[in-house]
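Structures given as structure tokens follow.
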Structure 1
Amino acid sequence: MKNKKPTRAEAFELLKRYNKSESLIKHALAVEAVMKHFAEIFDEPDKEKWAVVGLVHDLDYEMYPEEHCIKVEEILEKEGWPEDYIKAIVSHGWGICSDVEPTHRMEKILYTIDELTGLITAAALLRPSKSVLDLQVKSVKKKWGQKSFAAGVDRSIIEKGAEMLGMDLSYIIDETIKGMRNVAEDIGLKGNIEG
């Protein structure tokens, strides 16, 4: 498969080949759903591309944490993935583990929402319902300032991404929550809400 557009099924199979951790797979599914949601907002012609890029963005993280965003390039080139998919995936680590800057809208969205999905997951799990379905932006914003809460989430990356996109942070949080609601059950965030 040389530079052939990967299907969602192929991408998911590849993800599971390199990742056994349930939490990493849930994170991948959350990011995939949010990327697809934003592709719909922007009326992107290739929504599956956005979703697939989101799904495999951390492909190398479990097996090669020290080479994150470096090893993935090698893996995807060997798999014959298109260059623009690879660049988008590598660029989500810009300034952390990659020097590839996100320049396209899809890349900037991935860069911004990757960390944000982690913060939203933590905020949802803290709720009595343990659900993303009743999570509101104000709850996430309240936790935002508590540096001890979800301490591993780098808020500055999310802020930098919002700035790059020229989008309001509250809007991005709101739409990220909506995207995650689409897969609440798959990512373990349906909680005890019926519906």
Structure 2
Amino acid sequence: MSARRQPVVVLDACVLYPAAQRDLFMWLAATGAIRAHWSDDIHEEWMRNVAQDFGIARAVLERVRSLMDEAADDALIRGYRRHEQLFPLTQANDRHVAAAAFRARQRSAVDHVAILTWNIKDFDATELSAAGLSVVTPDDFLADLIRESPEAVRAAFDRMRENLRKPKKTFAECVDALAAQGLKRFSEALRTLVT
């Protein structure tokens, strides 16, 4: 990775819900390309929706949760609920995400934390900015990241792909899966990087 500082991000439940997208972000965190954070509330939301939509057993999802918390080191944010009051214009059911991002910023001692979500409209950009936060789609974030740190992103993507066993996937299959989950700009940039 380049000498630039790792971006610090909070991953909303909608980013962790799709398996390929979740896997990519976990490898980006595990390889040091980003510092990823989430909360127990965020875990509960993505796990509940995956269980409901795909019938995956809670025990399997709990194992994934545990592996995520172990792999990303200090990713789990606690003690953030008191900060929800800072975000009255953000949708009520997303204030906990903004509060977790604010707590992550405090704990990480950084000037800025980005909330990665597909639900941009649920967050008030002005109040986030006042708290040293921003909101960005995963696709926009990753398109910028691959431009700024192509080697780090490629290394994380390669580790992700190499780790797939059931079934193994080609480069193109992995990129197509990410594009299908909304990461279109990023997928195009990744294809360009390797050609």
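Taking 1.00 as the value of FRET efficiency 1/(1 + (r/R0)^6) of positions 101 and 157 (r between Cβ atoms, R0 = 30 Å, to 0.05) derived from one of the structures shown (1, 2), identify that structure.
1
If we compute mean count of other Cβ atoms within 10 Å over residues 5-12 for structures 1, 2, which one ends up with the highest value?
Largest one: structure 2.
Could you tell me which structure in 1, 2 was used to calculate distance in nm of label points 7 Å out along Cα→Cβ at positions 85 and 133 as 3.3?
Attributed to the structure labelled 1.
As an exercise: FRET efficiency 1/(1 + (r/R0)^6) of positions 149 and 173 (r between Cβ atoms, R0 = 25 Å, to 0.05), calculated from one structure in 1, 2, equals 0.95. Which structure is it? List each step's numbers first, then the result.
Values: 1: 0.95; 2: 0.55.
Clearly, the read-out refers to 1.
One of 1, 2 was used to compute distance in nm of label points 7 Å out along Cα→Cβ at positions 13 and 45, and the result was 0.6. Which label is that? Before the final figure, lay out each step's value.
Details: 1: 2.8; 2: 0.6.
Source structure: 2.
Bear in mind that the values in this text are calculations on the coordinates, not laboratory data. Predicted model, so just to flag it, every value in this text is computed and none were measured. Cβ atoms are built from the backbone, for glycine too; each structure is taken alone.
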